[in-house]
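K.L.:
Multiple structures follow.
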Structure I
Amino acid sequence: MNLFSRTVTMSGPVSAVSAHALGLREYVSTKTGTEVALWSVAFGAPVGTMVYTARVDGHAGLAAMTASLAGDATYEAMIAKGADLVAGPPSDMMRESLDGSDPGGSPPVGSVAVITTAIIANGKYAEAIGWGLDVAAHATKVGGVPVAFYMDMYGPFGQVTWIGVGADMAAADASNAKLNTDADYINKLSAAGDLFVPGMANRSMALRIG
């Protein structure tokens, strides 16, 4: 299974934005038979950033999912109605799990995801993947929140993503506190050295709202 995501930056009254995004999520989930989760990004991205995610069986699974929406009058009307709330074109991403720890399905509403991305430096591919797997496993063990490690299949070449999903904000806070005081974790971060392109890493936090 792959993790598909569509990121959209929205602008307008919170009630209108939420109603549109939640309605679209529900309709697509029902129409396609694939659970779609809606996340509101709280930190690390422009205000109003929404992310729809779904687990799909590769490109063929995604194609089958989108084919069921092609020409659907209700879907097209919903997109058109919400056009004024969208601040720019959406962007799509497909990710492949590198450690087999992707739990499958979608976490429940209220869950909090911490997403960290980095770009592997030239000539460091094998070392960086090994380091990323080790850090994900250690963070899961120490922080108490499962962290999955992915390769981004598109976008900047060599970009990888760690996604840790906790039950709520309190779980995210507790995990962060444990990791920040764990000497082994700090040492592992220091050991990253020149494995990744400097200044290109990013961390964000998102709350599942639908």
Structure II
Amino acid sequence: MMSELKDKTLQTIIKDSLKKSMSYTEYRNLVSELVENESTTGIEQTEALINYTMLNDRRMKRWDKTVKVSEDIINTVKEFGKDITWLVLTESWCGDAAHVMPVMNKIADLNENIDFKVVLRDENEELMSEFLTNGGKSIPKLIAIDNTSGDVLNSYGPRPSIATQIVNDYKNEHGALTPEFKEDLQRWYNKDKGQTAIQDLLDMLK
């Protein structure tokens, strides 16, 4: 009974967040407007976060144009038959999100059964609290929802699987992420070109 109650509560939280959600195109337009107004999403409005939003707008523009998906993967995604929503928690200042969200959108665009929706983390605290990563509000976090039952099928994020392993290994050895490591991680994203995230998302659909 407790399990059913918990599931029902989570479904209500998800429904409430979906009411506030936007499409990927709307999110991209929002970020572009924020850049023009020298602003950012989220509760904090610092110069650093505003600069990250500006940088991420450029990153997303680049990835929107350049992410490549192989024919085999395109065909596999098109065969997916379940009616689902991918609901993503994010903020405009998040560097990982800028690299991963264009990939999510590219895959979702391949199949009309995948409805891709975006919500902001700081405006959806209840939802974020249900999908913490090691106790933290790490983003982006993708939640896959069965549109027929309302059940959560699985979740993904905040980073592609290989990047997650790299980060975990570094933390285990050094205790915390340094600015130099974060630069190395950006280089990994640029070299990977979204391919690890594509494979991760394909595994989710399977």
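Values quoted throughout were computed directly from the atomic coordinates according to the rules given, and no laboratory measurement underlies them. No experiment lies behind these values; they were computed from the predicted model shown. Cβ atoms are built from the backbone, for glycine too; each structure is taken alone.
K.L.:
Tell me which structure, out of I, II, gives 45, 25, 13 once Cα extents along the principal axes in Å, for residues 39-110 alone is calculated.
P.N.:
II
K.L.:
From I, II, which structure was distance in nm of label points 7 Å out along Cα→Cβ at positions 135 and 191 = 3.2 calculated on?
P.N.:
Label of the originating structure: II.
K.L.:
Of structures I, II, which gives 28 when relative contact order in percent (Cα under 8 Å, 6 or more apart) is computed from the coordinates?
P.N.:
Checking each candidate, the match is I.
K.L.:
Assuming 17.7 is Kirkwood radius over Cα pairs in Å as calculated from a single structure, say which of I, II it is.
P.N.:
II
K.L.:
A follow-up question, please. Taking -18000 as the value of helix-only ellipticity at 222 nm (-39500 (n - 2.57) for each DSSP H run of 4 or more, over all residues; to 500) derived from one of the structures shown (I, II), identify that structure.
P.N.:
This figure was derived from II.
K.L.:
One of I, II was used to calculate distance in nm of label points 7 Å out along Cα→Cβ at positions 55 and 79, giving 4.1; which?
P.N.:
Checking each candidate, the match is II.
K.L.:
Oh, and also: Out of I, II, which structure matches 16.1 when mean count of other Cβ atoms within 10 Å over residues 47-54 is calculated?
P.N.:
II
K.L.:
Assuming 1.7 is distance in nm of label points 7 Å out along Cα→Cβ at positions 87 and 151 as calculated from a single structure, say which of I, II it is.
P.N.:
Of the options listed, only II reproduces it.
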